[in-house]
Structure 1
């Protein structure tokens, strides 16, 4: 029997409506600002009714920040990070779940502990590695004095050190961010729910481990993969600190970094209406992804909890 409590239901709905209003008011403020002219934005108090300059401000923001190039960069970087994270996480979860090797659980818990080391904490060594990706090889050359050995053998001065910079490249934007302990943990927990009879049957039928992975585990993990892909896309699209450090050329910046170029400067009239329009443009792709894949996202979260 379900007890009906109209008073409590009304109170709960009021709390939800108030919470939704608190979340939506800043977004509404951004939208209204993006529809006003510069003179209207500078009025005190600023109008809270949308104006008629929305398309004009969008066009100005798109041209001023070169969002065509920046959106392409963001899409490439986000797609690369999502694909890399999911691929590595699936393989890592498959290895620690179905293979028995020394220190298997130690490896898993080391991956899990890395959740406490986000990119902001390891930003300096990560940037050093990206600025010179050949740093390990150069260290080996220096420690073993390979240049001296090559000089002794060949009688000539050879340069064995390599200068390989990932700054202002897609590789530098993607590769340092493709490891994901969260996705590895999620997929491992799902793999643990797969009946052992499936792996036993595949082994009896002569299926190799990777055949079992491709033909059985991946189809079963489809909803989990989509849910995790949505979360990772939102995370990678909104990355600010790492793209800000690893890109010095405007042509390699992302859409979120492009907003910084529209910030009003001290020697120019504040163009908050253009910045707010650009903010709406930057918000559009994540919103579209969530709306289109909402059903898969909810299904993936429900399946993950089983």
Structure 2
């Protein structure tokens, strides 16, 4: 199976998408924050970024979901800064403190090609939302030089449907978090408005584009939607409502990684309800509910 950007689009069409996306940076509305920062003129948006791409690391990653990792790893490119402001972020040095280095479009394209040459099964863009136009610009250069592996859009779920539609036939595997099912907690702990309405519409659009996750006979993800949900202490995430949404409005064939690895980090100690790990019973309750709703994939 060819990646979508080779199967569906020509290079001129890909370049046209990049140009349309780039115009969204002029008064930025790449993401639902719609902060209108003039990022191409050096202003920083809600994501603390201008139009200069900053990355923290590039390399094969073996800690992702098994269908992404395979034998030789998922080819991760970690982008610095974020359009969310999560108080418990475990990568806060990257997402909040801005740890990283500036790279050109050409360097970003070279990173993709180097990961492919190292045998990685995919290019995994981690926290890509605020640099989406630059990623597509770099993709044009990489395709010209022989890129031919799937692209993973690994995001926090706070995505603009307008932007996602411009990524149709470019992204092979969407991997959003669904962090909360209550707007109150999303605002309190991640600093964003209307998270639930935004994330549900975004995930529906992702699923419309790529469907349920398709895995090859070799066990590798080829195309589709892979959802992540981190169980938080004291049901801050509203996990059962998240499960209801996935099962009832997306598909019971959804691949959903229900994660139990929460630990207090960054500013979590300022919030009593966040300042502990989850208990085994909290996790088992969510898993049991998912099973009762007919979900089976991703949390075996």
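Nothing in this text is a laboratory measurement; each read-out follows from the coordinates by a stated rule. Note that the coordinates shown come from a computational prediction; the quantities given were computed from them, not determined experimentally. Cβ atoms are built from the backbone, for glycine too; each structure is taken alone.
Worth pointing out:
- Highest-scoring label, criterion being FRET efficiency 1/(1 + (r/R0)^6) of positions 14 and 158 (r between Cβ atoms, R0 = 35 Å, to 0.05), among 1, 2: 2
- Here Cα extents along the principal axes in Å was derived from just one of the structures 1, 2, and that gives 77, 73, 30; the source is 1.
- Structure responsible for 46, 25, 17, with Cα extents along the principal axes in Å, for residues 110-189 alone calculated and labels 1, 2 on offer: 2
- Structure from which -21000 was derived, helix-only ellipticity at 222 nm (-39500 (n - 2.57) for each DSSP H run of 4 or more, over all residues; to 500), options 1, 2: 1
- Computed 9.8 for mean count of other Cβ atoms within 10 Å over residues 150-157 - originating structure among 1, 2: 1
- Largest in relative contact order in percent (Cα under 8 Å, 6 or more apart) among the labelled structures 1, 2 is structure 1.
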